[in-house]
Structure 1
Amino acid sequence: MNENRSMDSRTRRTRAKLWSGLIALMDEKEFSAISVSDIAEHAGVNRVTFYRHFTDKNDLLLRGLEKTMGDVIEQLEPYADIGTESVAERNYVRIFRHVYNNRKLYRALVGPDGTGVLVAGLKDYFGSAYIRHMSARLGAPRLPTRFVADFVSSAFIGVIARWIFSDAPESPEVMAKQFVTIITHGVYYSLALQ
């Protein structure tokens, strides 16, 4: 039993070192220029150890972001309490702040160097988190829940890509308000067409 705990803590420490190594390297150069050898060397492990934990650097990036985004999502207020847009806005402010603070990582995921696998993984992660978070509030949906979750997560990825590649001129608060307006009232309302 203690041996399993020891291995679990070693695994967590090794993964944390690899994640920290990737983050540090991304301060120095673009994700596309970083190799597995670079990450392993920076983390003080060998390539074999890296491959015991991750299939490639894209896997490390996606799993690391899922972990950090998971920490943010755990702090969100339950949507069952929504009476106005304020809860949704507060939640999206937290998410947009997280994206802003980790924009180099998100650029690697959704930018030209990001692969379809990374974008699909991020979209699936956000969509599943959206369903989990909204499930307490769902009544009888007018559309399939997964369709709505895919729509919202795809829109969110598109919005954050435009935002972070234009050097985030709007604050996380402004982005959250705009995004919540669209997902709450729809495109026609947002463009004053209805």
Structure 2
Amino acid sequence: MNVPPPRINPEIFRVQLGLLDEFLHHFVYRRVLEGQLEANVEESANLPAFWSWTSNSHIKCAVNAWCMVFGGDNENNRTHWKEVFSNDETTIRRFRDSITQDLGMDILEWGEYHASVKSFRDNYTAHRHDQPPAVPLLDTAKDIVLLYDEWVREEIKPHSMEFPLLRDDLGSLYQAAENEISPAIEQAKLRFRRE
């Protein structure tokens, strides 16, 4: 049986997967670090500023990576999600429909959420203004990342990618982050108590 080639640009999708994986790493590290710092607020307040700066940096890096795939779709953004399907309007509409159906957002909510993440990137992580926007809820960005990865793979069937689904690696990513961050925070707390 002759199987037609997948209707995507695999090179762009590989780059996108790297960016989406980068987003997930920063998202998870931020989430785990934030949880560790909030577990004992009094002790955490006395930790060096390094931990607060690190936590905030993970937000910025996560937003920037997400926007490289889901941000502006101008002609200079070769990693934008629409590029993987060569800006095919029917396919673009199907993905937007998937966002509304699978994530329970209507198209207006998607537009507002998208604008909030882009605004944070444009007015805080990439540039600075007097009144920076609120930090967007990155759980929604994470859900969009996981949905997009699964959606593209569904669109290219019967073809497959040699990379595992990002969702499948999420649990081990959380565990690895816990294993790295928890001892580092505890060590910092011990050092502070001795000083």
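Miscellaneous remarks
- Read-out distance in nm of label points 7 Å out along Cα→Cβ at positions 76 and 172, computed value 3.8, structure in 1, 2: 2
- With distance in nm of label points 7 Å out along Cα→Cβ at positions 20 and 124 derived as 3.0, matching label from 1, 2: 1
- Looking at relative contact order in percent (Cα under 8 Å, 6 or more apart) for structures 1, 2, the greatest value goes to 2.
- Test item: distance in nm of label points 7 Å out along Cα→Cβ at positions 100 and 132 calculated as 2.5, pick one of 1, 2: 1
Throughout, read-outs are computed from the coordinates displayed, never taken from laboratory work. Values in this document were obtained by computation on a predicted structure and should not be read as measured data. Cβ atoms are built from the backbone, for glycine too; each structure is taken alone.
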